[in-house]
Structure I
Amino acid sequence: MKIKKGDLINELSLPSINGSVFDLENIKGKKALISFYRYSSCPFCHLRINETINNKDNFGENFETIAIFNCSLESLQKADEEHEKANSGLKVSMKTKLALHMMRVEIPESAIDEINNYIDEELLTKDERFGQVKGNTTVSNTYSWGLVGQIKQNEKSAQIEFPITDETQGSVPGQVKTIIEQCARTYLQKAFDMDAVIDAFEAWSVHSYAGDYNPLHDHGVVTQQGLSCILYLKVPPQIEKINAEEQWNLANNSGAVDGFTYFQWGVNGRSDTKILRPATDEYVKPEKGVLMIFPNWLRHAVMPFSGEGERRTFSTNINVMDKLILKQLG
């Protein structure tokens, strides 16, 4: 049965995951959300379902949610069991500093693997010239023209456009956009109790190797308010083993912040904390699968590192339009 936008569904009967049979007749007279998903083990689909479950109270009474998957009942039941064991929902925690809200989100490994595979198979192979020059500034999908990153140490170093506005049904960019915007809404609700129109409108991946770095900068958006984010996709082992608690012990060439992201939101230095002034900067250790969300004005930099391996990140900028202000403007 193939449906298209605008079609009226009069009859629908499908086997349910709990062994019963779902029939459209059972929800007549009720408000309902019927969603269609990809295969049963799709990590993005699981995240979307978690979002629906977590917001169930907001739908009101006499409301039903129905999820339809393109797979067999057996594979769906198996995926449901594995999903329960893995507890694969987003893990969100707010990091509130004086004058700053940052949010840390843990993305399931299966979703990170799918994003990495998409980048490797679709983006890095899009232009046959990839790998011919250091920094790959000549490939058709380079994003280095609009970025300050000094990512040019070898022929694998690159800053590549990620087509986040491609919302083709089932596409990886479309799924990523959904998750990013879901996280952005959570950030605004937790930090500012704000309901807003969200639009992740541009994105790129950064492929850094030994010696590559990103100087102190901030990001731009189209709207007055905006958010930016960094998702860590790959982290070299020599960075993984660094103890983040020792980041201020930089003496004797310690390398304590090699490959870390540096955030700065004020003018206080480290010595100011000794006279009870608050710290206004922080080094954040990259961890695979961690998404950091912050205001687009927040200055940040990426420290260089030495040794083998790729440090890969995904970044996006997000337009934010407060619904209350939009309502006032008419």
Structure II
Amino acid sequence: MRLILPQHRPVRGLTLIELMVTIGLLALLMKMAAPGFAEWVANSRVRSVSDALQNGVRTAQVEAVRRNRQVVFFLSDAAACTNADTSAANGRHWQIRTVPLTAGDPVVAVQCGTLTDTAPGVRITGPRAICFNSAGRQIANPAPGPGGAACALAADGAASRYDVTSIASQRPQRVLVALGGQVRQCDPGRVRWMPPMKLHHPLTRLPRRGLSLIEVLVVLLLFSFGLLGLVGLQARAVQSSKGTEDAQRAVLAANDLASAMWNANSVTLDGAVVAAWQAMVADPLVRGLPEGAGSVVVAADVARITVSWRPPHLAAGSTHRYVTEVVIPTVLP
């Protein structure tokens, strides 16, 4: 008896042309999806600037109550954080400064922060300055101190409004500061969405069929284009998020040393405490920053705390800085 075995055809893989067509279609798909990811990055920048603006206004209100005196929050293009800084519309930074009570009363730059300096394309529309009294409420002041600044209240009692927008973003943000001091953030373009009503109609049953090889290759090629674009956009998004995280670490590091000064009731700290703080700032593995450096300069009863760092994507010699000043008031007998 002869046993006849079935003949098997040789099995082959993909050719180079088929592989290139698939990769090309995938890359095309990712390129089509790139505008959506670019808009997501722009929305994240608008949200970050809006959060920083809201935190700055709330800090100004807290400082007015804590110091029991009037303070002014204003926008500025100056990053040095000095008493000579002037206000500016759509400023890239914010600053909190005490308002002199009488002629000759020293002015203190309480705290400063960054807004659109690290978020290109973002614009802030709103008042240059807002003043808070010792109760944390808004107050009118035509000349609070910074050049070009004037604190005004709406005649109808409406809240002061900051609009944070970007040409590339479809999600603007708004920061509202009520006369009573309430600070809140919202999305002015958000509306309540109601799903459309579905009308059910009898449909003719259509025959089902699968996908052909050409259709599968086209889908894979489009997907490959999309995947390549997603990798590039994800890398940029991670870089932007890392920059925001570094800025927050700098603020926390400066506040740590400022808290130590308040606890000691003196702007002059022990050298070991300052050295330990500088070592922490320089160590990115322990709440520090990349190539971070911290310094403290004490003049009279004012201590200027500076935290600088250089992200990996910046050129050599370029750094980011965060500066704040601490003033320990002298208690009269």
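Quick one: Rg and Dmax of the Cα atoms in Å came out at 22.3, 73 when computed from one of I, II, so which one is it? Attributed to the structure labelled I. From which structure (I, II) was helix-only ellipticity at 222 nm (-39500 (n - 2.57) for each DSSP H run of 4 or more, over all residues; to 500) calculated, if the value obtained is -13000? It must be structure II, since only it matches. Given that Cα Rg over 2.2 N^0.38 Å, for residues 22-77 alone, derived from a single structure, equals 1.21, which label among I, II identifies that structure? Structure of origin is I. Of the structures labelled I, II, which one yields 29, 22, 12 when semi-axes √(5λ) of the Cα gyration tensor in Å, for residues 190-277 alone is computed from its coordinates? Source structure for this number: I.
Given that distance in nm of label points 7 Å out along Cα→Cβ at positions 70 and 102, derived from a single structure, equals 3.9, which label among I, II identifies that structure? Only structure I yields this read-out.
Bear in mind that the values in this text are calculations on the coordinates, not laboratory data. It should be emphasised that the depicted structure is a prediction, and the values quoted were computed from it without experimental measurement. Cβ atoms are built from the backbone, for glycine too; each structure is taken alone.
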